[in-house]
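Listed next: structures, encoded as structure tokens.
Please treat every number below as a calculation from the coordinates, not as lab data. Since we're looking at a predicted model, the values are computed, not measured. Cβ atoms are built from the backbone, for glycine too; each structure is taken alone.
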Structure 1
Amino acid sequence: MMRFRHLTLAVVATLAIAPSAFAQDAGTDATTSAGKRFAVVGGYALSEPTRNPEIAGSRTYFDGDGAATLSASYYVTDNIAIEAWGAADKFGNRVKTPNGKVASVDTQPYALSGQYHFGTPANTVRPFVGLGYYEANTDGEKAEPTGALAGRRIGVETAKGAMATAGVDLNITPTWFARADVRYMQDTTGQPNVAVDGVNAGKAELNPVTVGVGVGARF
């Protein structure tokens, strides 16, 4: 949780100063990335669930985790982009109840979204927003050897729904840039079922927020 808060504060600070820096930067004549249509970004994100679902009659708490991320974008214009984004590794979530840890599960989200990048490629600071569709593959479900679910088989369905993105790119050169972003994933397809020994035991509505930083290149 402390790692998530620190990274969140860093990203929020970057997003907060972006509008003023963006305004000051407008109209610059520096060499830009105008006309470059492809971009790739490698980064790291922390994911934190925003919901605490009730499973098998008990309120549960899913811990957050960090993982490497990758994205690839195609710029239809200098302002409009289509992005494919996903976790390059799995987010590990410990599942707790008021009586302690009862299980663990891994999630690996990926998404496709449209984005609008404000300003022109001449700007050093370029905020952006996006909206798209995500799925989060779930596997590695495992009950703790002691606790309420000990010795039982657990299954969690894939989460699916809408993803909203807000972020900012800091252009270092016409090719290289740094990125900070926040993504919110809202399950909009009825919430994934949780089964215990093959019997439905609840819904895993997590609606996670990810906070990430990364370095990218345009070409």
Structure 2
Amino acid sequence: MKNIKPYPTEEELPPIKTLNEVDFSATYSYADYMRFEFEERLEIIKGHLFKMSPVPSRIHQGISANIFVPIYNILKGKPCRVYSAPFDVRLAKKSVNDKEVFTVVQPDIVVVCDPAKLDNRGCIGAPDIVIEILSPGNNKKELINKYEVYEEAGVKEYWIISPSHKTFFRYILDNNGKFQPTKLLTEGEEVTTKIIPGFKLVLEEVFQD
């Protein structure tokens, strides 16, 4: 009787070495994501792949640093931690099994106050704060989908910074698990948050070149 080799498990599947091997019409999980070996960065949102912007511009990186550093400084010695991209955030719905996680994003900056959500691969679960700095490559579909998955996952605050317009916008999760929009802020104004007591972000300093 001929030996029939069983179909390979997901762990036995070969690595995906080039972007050309990716089927953007297919559904992908975090287990698939871990097989990617190419340089291009992708995110998975509800199983769908999205290309990330190329290497961030100098202005984008400068704004990221101007936000990250003051958060990092005030969190020294405290349980909350702040991380900047590349940093994988896996937003699981029913199971934390890699094969059943269908949203993996790399926000520019995240604040995580629950150490149990951190592992060697990043964050599994909703960060307390997610910060996205808009790039020319961001598209409306991506932003809408991210809004939905961040709200569903229970992200407490979702910050969106526009370098071109020099604006800061924030959604805050209410007691019903729904995002509530706040006032659009710009240079000359300051940002505080209940998640980080004593923290103050001066937007004039954020957007300075």
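Summary of computed values
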read-out	value
Ranking 1, 2 by distance in nm of label points 7 Å out along Cα→Cβ at positions 91 and 115, the structure that comes out highest	2
Structures 1, 2, by FRET efficiency 1/(1 + (r/R0)^6) of positions 43 and 155 (r between Cβ atoms, R0 = 30 Å, to 0.05): label with the highest value	2
Structures 1, 2, by distance in nm of label points 7 Å out along Cα→Cβ at positions 67 and 131: label with the highest value	1
With relative contact order in percent (Cα under 8 Å, 6 or more apart) derived as 24, matching label from 1, 2	1
Given 78, 32, 31 for Cα extents along the principal axes in Å, calculated: source structure among 1, 2	2
